[in-house]
Structure formats: structure tokens, C-alpha cells
1. 2.6 is what came out when distance in nm of label points 7 Å out along Cα→Cβ at positions 180 and 356 was calculated for one structure; which of 1, 2 is it?
2. From 1, 2, which structure was mean count of other Cβ atoms within 10 Å over residues 124-131 = 27.8 calculated on?
3. Tell me which of 1, 2 gives 12.2 when you compute mean count of other Cβ atoms within 10 Å over residues 68-75.
4. Quick check: 0.65 is what I get for FRET efficiency 1/(1 + (r/R0)^6) of positions 132 and 316 (r between Cβ atoms, R0 = 35 Å, to 0.05), calculated from one of 1, 2. Which structure matches?
5. Tell me which structure, out of 1, 2, gives -9500 once helix-only ellipticity at 222 nm (-39500 (n - 2.57) for each DSSP H run of 4 or more, over all residues; to 500) is calculated.
6. Given structures 1, 2, which gives the highest value for FRET efficiency 1/(1 + (r/R0)^6) of positions 284 and 420 (r between Cβ atoms, R0 = 30 Å, to 0.05)?
7. Thinking of 1, 2, which structure, once Cα extents along the principal axes in Å is computed, gives back 78, 57, 37?
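Please treat every number below as a calculation from the coordinates, not as lab data. Because the structure is a prediction, the values reported are computed rather than measured. Cβ atoms are built from the backbone, for glycine too; each structure is taken alone.
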Structure 1
Amino acid sequence: MNALAEELNLTLQGTCAGRLLSRIGARMYFPKGILSQSAEATERAKRFNATIGMAFANGEPMALDAVLDQLPGLTRREAVAYAPTAGVPATRVAWRKELLKKNPSLSGVTFSQPVVVPGLTAGISYLADMFVDEGDPVIVADMFWPNYRLIMEERKAARLASYRFFTPDGGFDVAGLEKATLEAAKTSRKAVVILNYPNNPTGYTPTLAEAAAIKAALVRVADSGVDILVISDDAYFGLQYEPDNLRESMFARMAAAHPRILAAKVDGQTKEDYVWGFRGGFVTFANPALDEKGYDALVKKLMGVVRSSVSNATAPTQHILAKAMADPRYEKQKAEFSLLLERRYHVVKAFLASHKAPAGFKALPFNSGYFMCFECEGYSAEKLRLKLLDEQGIGVISIQDKWLRVAFSSVDEKDLDALYTEIFTAAEALGKA
């Protein structure tokens with residue numbers, strides 16, 4: 001094993017972060033090679049900097065005017081130069097400030113500086129590299145984003161352990177989460193738990209009481225001697241529509257919850273700032289037993305994963321985000337879009353309240369995010385999807401042939417009644433077939 005990796009492992013020794021590391025995670029480090037030498041030269045090479053593999057002219061990166069003309073708000077360096085492996089410093093600092101603003105419970109809690117990754121999918125995949133070995137248990141609700149399976153089961157050969165998302169009463173199944181985590185970790189004494197709120201596909205966010213119960217349940221599991229990586233997948237963060245919704249990330253609840261719980265927040269600009277194609281995300285760590293050196297060790301290991309895969313995330317989108325967050329219009333414009341989505345949510349709620357659902361077609365609880373789901377009992381959700389697509393030109397998503405996901409986020413408010421009328425009509429016809 002590389003001496004730098006051994007040094008980082010020694011720093012993490014005795015912490016749950018150290019015990020949770022996968023074989024790859026234990027081997028990861030950030031090399032003192034070209035990038036670190038280039039960083040030193042950037043600070044100290046006052047005459048000539050002949051370190052980095054970029055082409056310069058007159059002290060500035062070469063850039064085509066045909067490219068620069070498309071990015072008028074960026075300097076030449078911001079537009080075409082490499083970003084540091086961990087991300088543009090100004091962007092990382094600005095995002096950390098946003099975390100504190102949006103999660104007041106983090107006040108006084110130590111957590112790492114966010115590391116920039118090329119999208120939330122990459123963030124989850126990198127955490128899997130760092131902490132998931134073949135056969136390790138990864139706990140998800142039965143209604144989960146399908147990419148978790150591709151990342152955890154297919155790439156990492158982990159085993160997904162699931163519990164039902166909803167109780168029969170329509171609340172979040174906290175007891176199911178606790179039982180599944182305890183059962184999955186019986187032999188390994190470690191577990192990875194993914195919490196995704198607002199949830200894809202259900203569009204559900206736990207209530208404040210449910211969030212407190214989730215924290216208490218995972219603390220009880222940790223008290224039993226299990227090390228837990230709790231990943232908060234916050235792709236749809238900030239889109240809550242009911243007063244009793246949890247408004248903070250579960251990361252804020254778990255950050256200082258227990259020495260055996262390593263909290264990891266995966267979030268980003270993708271949906272929070274309505275820039276899906278920017279492919280920008282962040283990974284942040286928290287654990288009450290970690291000090292500054294411990295966080296630095298985790299960040300360096302994550303930087304090793306980034307360096308060994310994509311080298312660094314795209315620089316222009318990071319600079320654009322930092323400038324956007326500094327713009328006085330930023331929060332107001334985000335609030336306007338959030339309100340627009342909330343109005344669509346209430347239109348859908350009103351439709352469901354005023355129309356009798358077809359037999360065997362049940363709307364599941366939803367209160368946030370982009371989506372809602374119907375449960376199909378007695379017939380195929382996939383057949384319903386195809387019927388809507390082929391006969392009405394309407395696209396929806398079938399999941400496990402049991403649930404039909406509808407993204408009200410992508411349909412204008414004025415068209416929602418027509419959309420749901422067609423869905424109900426098709427479901428009723430298929431149910432009678």
C-alpha cells in the first residue's frame with residue numbers, strides 16, 4: 001500500500017470512518033505528483049510556471065474566441081482552465097455557507113469542506129468506491145432511485161436490503177428501516193444507509209416527527225455496535241410543500257448523532273439551481289469523533305477517487321455557480337421557481353381529492369419534490385405506461401411493474417388536470433380489461 005494511503009489510514013484509525021473504509025477506500029490517497037507540484041508553483045513560481053499541461057500565451061490560457069463568446073460572464077481562466085481536484089475554492093466556500101444557511105442545526109457542528117464532484121450520481125458512486133466492498137449491505141427503501149442498484153449491486157457487488165417505504169397508515173416506516181439495518185449488519189457490523197428526501201420516486205419527505213424518529217432509530221443501531229455510513233441524497237433539497245415537512249437535510253440531524261455514524265451529504269446545483277446539464281455536485285462529511293486532520297484525510301481520499309476517475313469536475317459551471325450565488329437575484333429567483341412547483345403540487349392534490357380513483361389505482365403519499373406515484377394493484381404498471389404512451393402520447397415511468405411515477409414538475413400547471421384525467425381513464429380501462 002502506498003505510504004500516503006497508510007498515513008491517511010493512520011489518521012482515521014480508531015474512528016468509524018476508518019473502520020467503514022472499503023479495500024479501495026483504504027488504498028486511496030491524493031498523490032504528491034503533478035497536481036500538488038503545480039499547486040505549489042501557482043503560489044511560488046514568480047518567474048515562469050512550466051508545470052501544468054495547459055497552453056498559455058501572454059500569461060493567460062489560450063482560448064478560442066468562438067468559445068469565449070459563448071461565456072461572456074467568465075474570464076479566460078474561468079472559462080477554459082482546469083479546476084482543482086477538490087473544486088474551485090470560492091465555489092466550495094460559497095456552498096458551505098449555503099449549507100449553514102439552509103441547515104441551521106449545523107451551527108456549531110464540525111463538518112468537512114464540501115468537495116466538488118461531477119454530479120450527484122458521481123458523488124454516490126465515489127462514496128461507494130470509498131466505503132462499499134463486495135457483499136456489504138446497503139439499506140434502501142423499497143421505492144428507490146433505480147441508479148442505486150446499478151451503482152451498488154452491479155458496480156460494487158454489494159447487496160441491497162430494503163424495507164417498505166410506507167406504513168399501512170401512509171407514514172414513513174421508521175421501524176422497517178431500523179429492522180432492515182440491524183438485520184443487514186448482523187455479521188459485518190457495518191452498514192450503508194441511503195436516505196433520499198424529497199424521495200425519488202415517491203415525492204415524499206418525512207415529517208419533523210418522523211425525521212426525529214429516523215435519527216433515534218439509527219442511533220439505536222449504532223449503540224448496538226454497528227458502524228453506519230448514512231448517505232443523505234439531497235438531489236431535490238428545498239422543494240417541500242407542507243408545513244410539517246422536514247426542511248433541513250437529514251445530514252444536519254446525523255452530523256453529530258453518534259461516534260459510530262459517519263454522515264455524508266450528496267447534494268448540488270443540478271436541481272437546487274435548475275441547471276441539470278451542469279453536472280455539478282458536492283460531497284460533505286460529518287462525524288463527532290473526527291477532527292480537522294480526520295476530515296482532511298477523508299477529503300484527500302475522496303480527491304484520490306476523483307483524480308483516478310475524472311481528474312476534476314468541470315470548471316466553468318463551478319465559476320458560474322459561485323457568481324450566481326453572489327448575485328442578489330439568486331434567492332428570489334429560486335423562490336419563484338419553488339413556488340411555481342408548489343402550485344403544481346397543489347393542483348395535483350386538488351385533482352386527487354375531487355376525483356374518485358379507478359379500482360386498484362391508489363395514489364401514494366407525497367408532499368414535496370418533483371414526483372408522485374400510483375400503486376397498481378391487480379394489473380401491470382408497465383402495461384398502463386405503454387397504453388398511455390401509445391394511445392394518448394403521454395409519457396410516465398413504471399417502476400418494478402407495481403408503481404407508476406408521474407413527474408408533475410415537467411408539466412405546465414394548466415395541463416395537469418388533462419394529464420391526470422387521461423391517466424385515470426387509461427387506468428380504469430386497463431383495470432376492467
Structure 2
Amino acid sequence: MSTISRRSFFQGATAALAATQVVGANDRIQLGLIGIGGRGMAHLGTLVTLQETRVAGLCDVNQAARERAQARLQKETSTKAKEYSDMREMFADKSIDAVSIVTPNHWHALATIWACEAGKDVYVEKPASHNVYEGWRMIEVARKTNRMVQVGSQSRSVPHVQRAMQVLRDGTIGEVYQAKGLCFKRRKTIGKAPAEPVPPGLDWDAFLGPAPMRPFTKNRFAYNWHWFWDTGNGDLGNQGVHQVDICRWGLGEVMFPLSFVSTGGKYIYDDDQETPNTQLAHYDYGGREIVFEVRGLVTGPEAGLPVKPGNTVGNLFLAADGWMWLDGSGFTVYKGESNEKIMEEKVQGRDNSTGLHMQNFFAACRSRDHRKLNADIEIGAMSAALCHLANIGYRVGRKLYWDAASRNFGDPQANQLITRNYRRPYVV
């Protein structure tokens with residue numbers, strides 16, 4: 001457990017918020033990095049290339065992860081950062097201006113809320129939240145504290161994706177009636193892992209945080225936490241949330257659907273994974289729709305698209321007069337009954353989407369205007385919510401209807417999954 005109690009942390013939070021200074025135009029933003037696994041190390045690799053910021057703090061519940069990150073930081077910048085085993089110690093440090101949260105999904109909301117209440121701006125990885133309720137709380141706290149909260153839906157800052165969205169808005173292929181997201185990403189079996197002693201240097205209680213206490217297993221740690229309902233949201237909430245976000249964007253930022261249904265299963269493998277490896281979700285918006293599909297097993301192409309080795313990940317937009325394919329390599333537009341190719345853009349050079357997205361975040365931190373964020377928490381929370389809805393529909397096994405006025409389903413079993421039972425003291 002932490003050396004800082006939750007009560008003493010929040011007693012100092014108001015003072016910390018009041019003491020927060022607006023970063024000057026020429027000052028480098030002092031940033032703390034929270035969660036230094038695979039994606040966290042990718043963040044570190046990007047952050048050290050940006051002039052807008054300095055990595056001033058490294059936080060992880062795993063000592064080995066902190067040591068790896070510190071060694072890389074020293075190698076690439078010849079500087080060291082403060083180390084924290086408890087994120088609340090970082091939040092209490094007035095020298096830290098902003099944080100980048102790269103924890104497992106079940107920690108995103110609480111870490112963001114604590115950071116905002118301590119006066120820190122936040123870049124939080126996708127999905128914004130682990131459940132629908134958490135997204136609402138994150139928006140509420142971000143607005144109350146006037147913190148900048150950018151969600152890691154970096155497609156929002158990618159030039160060719162922005163141009164593709166403009167093509168749709170311009171009506172180049174007419175009214176869009178279907179936005180489809182594809183997550184055909186090969187996922188092999190994780191096998192079965194027995195319970196074992198917690199590795200030295202790992203705070204397992206803090207890793208689980210809001211989730212129920214479980215025995216340590218290798219499958220519940222590292223990357224495979226994605227495939228357990230306690231800590232992850234399956235591939236729909238992992239890779240798929242990017243494409244769900246683009247679906248919403250392409251349809252004009254649609255929000256909750258009138259109804260939705262989600263089917264599928266965990267097929268072929270007999271292993272520890274709880275989330276589906278095959279899933280099909282349909283969201284009805286009355287006259288238009290979003291369709292999303294996850295295929296983790298061996299699969300063929302969609303709409304005649306080439307299957308890349310193991311993966312086809314992207315978006316199809318079907319409209320009155322044609323269609324568009326969009327992915328990380330560019331976009332192509334077809335028009336008319338003859339499928340005439342009328343537009344094509346291919347991306348040149350390396351992927352710098354995370355860097356562009358972080359630069360947008362830092363610019364908003366200076367301007368103090370959340371409307372300048374390309375993926376403000378309201379955008380990110382809504383896209384995450386659609387993923388959560390599909391997983392709720394899958395878990396209850398039936399079509400569900402959303403009541404916007406009461407913000408629930410009118411279905412007791414489904415309503416229970418809007419939030420979760422939090423393990424004290426890690427309560428959102």
C-alpha cells in the first residue's frame with residue numbers, strides 16, 4: 001500500500017491546485033510518466049524527441065519497469081528523472097506540471113481524476129475509461145478543475161485521417177449510411193497460467209487497484225491483462241477503440257445509439273482469456289449505423305482489401321454515391337456503380353502520430369483551452385463508451401436500448417455493467 005494515505009493526499013489537493021502555475025510560453029512542461037510497460041516505453045521514446053517537454057518523473061508499481069525506463073532516459077538524454085512507486089507521490093510533487101498515464105485500462109479513470117484534482121494536466125491512453133460511468137466522472141472532474149485531458153486517440157491528430165474526414169464532410173461520395181470498423185488482428189492463445197508468488201519489486205495490490213484482488217498469474221500481468229474483464233476490455237477496447245472513434249468522427253460525432261446488439265465468442269482456444277476473440281457489434285442511429293468487427297483468429301479479407309500479414313485494421317465508409325477505405329497507410333475513395341477510384345492518398349515516412357498528438361496536448365496546456373485538444377476527454381470518453389456498450393451487449397446476450405434521459409438501459413442486468421464494484425480505497 002501507499003506511504004501517502006488517500007485522505008492526506010486530498011487534503012493537499014486543493015492547495016496544490018491553487019498553487020498550479022500556468023506554464024510560460026518558453027518553459028518546458030515538466031511531465032511525469034505513469035505506467036512504463038510496452039506502450040509506456042513507446043511514450044518515453046517519443047517524449048524525449050519533443051522540445052515542448054522534459055520527462056521529469058517516472059512512476060510504475062514495478063521496480064524493474066522503473067529501472068528500464070530510467071536507463072533508457074539516461075542513455076537518450078543524459079538526464080535522470082525522479083522515481084515514484086505510487087502515483088499519488090507524483091501528484092503531490094508541485095514540480096510536475098502534467099502526466100502521461102499509460103497504465104492498464106482499469107486505472108485510467110482514477111489516475112486521471114486524482115491527477116486533475118492535484119492540478120496536473122493529463123494525457124491518458126485509450127480507452128479513456130474502463131466502463132461508461134468512469135467516462136462521465138472524468139469529464140466532470142476535468143471541467144471542474146479546468147485541467148487539459150487528452151485521450152490517446154492519436155488518429156485525431158494524423159493529417160491524412162483529418163483530410164479523409166474532410167472528404168466525407170464535403171459530401172464527395174454523398175450521405176454516409178454506414179461506418180464500419182475492422183480489427184482483424186491476429187491474437188494467438190495465451191494458454192493457462194497458474195497462480196504463483198508475486199515477483200520481487202512488484203506491488204500487486206497497487207497494480208490491481210480498483211479491480212478485485214486476484215492471485216498473481218503471468219497471464220493477468222504484462223500485456224495479457226487486456227483479455228480479462230477485471231482490467232481490460234478485449235480487443236474492441238484495445239485496438240478497436242481507435243476505429244470506433246473514427247467511425248463516430250466520420251458520421252459527424254454521433255453519440256449513444258438508439259439500440260445496439262453485440263454477438264461473438266471466445267472460439268478455438270481453451271485458455272485463460274475471458275474476452276471474445278470474435279465479436280460483431282451493430283449500433284443503430286436511425287437511418288445510419290456503425291458496424292464493428294473483431295477477428296482474432298485466422299481470417300480472410302474484407303471488401304477485396306489486401307490482408308496484411310496477420311492484420312487488417314481500418315475503416316470502411318459506405319455512402320449513397322461511393323465508399324472509402326481508410327487505415328494507417330492512407331485512404332482511397334471510390335465512386336459510382338463502377339467503383340471508379342477518384343482519390344487516393346498514401347502516407348510517406350514514419351508514423352509520428354503519437355508525437356503529433358502529444359504536441360497538440362502540450363499546445364492546449366499552454367493555451368488553457370480544452371477546445372484546442374484534438375481528443376478532449378468528452379470525445380475519448382464517448383468513443384470508449386461505445387466499446388463498453390458492445391461488451392455489455394455481448395455479456396448479457398441480447399439487444400439493448402439506450403435511454404438518454406435516464407442514462408441507462410432499462411435492463412437491470414445491463415445497468416450493473418455501466419459501472420463496477422470498486423475495491424477500497426481505489427474508488428471512482
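1. This value belongs to structure 2.
2. Values: 1: 24.5; 2: 27.8.
Answer by label: 2.
3. Numbers: 1: 12.2; 2: 15.9.
Matching structure: 1.
4. Numbers: 1: 0.65; 2: 0.85.
Among 1, 2, the structure yielding 0.65 for FRET efficiency 1/(1 + (r/R0)^6) of positions 132 and 316 (r between Cβ atoms, R0 = 35 Å, to 0.05) is 1.
5. Numbers: 1: -13000; 2: -9500.
Checking each candidate, the match is 2.
6. Details: 1: 0.20; 2: 0.70.
When FRET efficiency 1/(1 + (r/R0)^6) of positions 284 and 420 (r between Cβ atoms, R0 = 30 Å, to 0.05) is computed for each of 1, 2, structure 2 gives the biggest number.
7. Values: 1: 78, 57, 37; 2: 65, 50, 45.
The read-out was computed on structure 1.
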